[in-house]
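Some structures to go through are shown next.
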Structure P
Amino acid sequence: MPPPAADLLLDQLAAAQDTPAPVLPTVEQVTGHPARTYAEWVAHHSASFSV
C-alpha cells in the first residue's frame, strides 16, 4: 500500500475511534431476536472453550 494511502486509512481509523458506530436494528430484523452483548455470547458459548 502506498504510504499516502496508509496514512489516510490510519487517519480515518483514528478519527472513528472517538465516534462509536450507530447501533442498528439489523440483527433483530433478520433473526427476530435482539442482538446479544459479547458477554452474553461468551456466557452462552462457554462450554465451547473448556478443555
Structure Q
Amino acid sequence: MSFKTTRSRLPDLSAWVTQEHSYEVPEWIVLPVEAGSPAYLAWITEETTPE
C-alpha cells in the first residue's frame, strides 16, 4: 500500500498508520520526491490540506 502526503501532514499519517495497522510495529518509510508533474504535485497538496 502506498500513501501520498506532504511533509507537513506526515505526523498525522504516521499516527494514523500506527493506530490503524494490525501489526504491533508497522513498517512505513518516506521517499523524497525530487521532481514531478507540477499539476500532480499541486493536486497532492490540495488533497492533503485540512478543510
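What follows is calculated from the coordinates using simple rules that are stated; it is not laboratory data. No experiment lies behind these values; they were computed from the predicted model shown.
Suppose you compute Rg and Dmax of the Cα atoms in Å for every structure in P, Q: which one lands on 12.4, 37? Before the final figure, lay out each step's value.
Values: P: 17.7, 46; Q: 12.4, 37.
The value was obtained from structure Q.
Upon calculation of helix-only ellipticity at 222 nm (-39500 (n - 2.57) for each DSSP H run of 4 or more, over all residues; to 500) from the atomic coordinates, which of the structures P, Q produces -15000?
On the way: P: -15000; Q: -13000.
Checking each candidate, the match is P.
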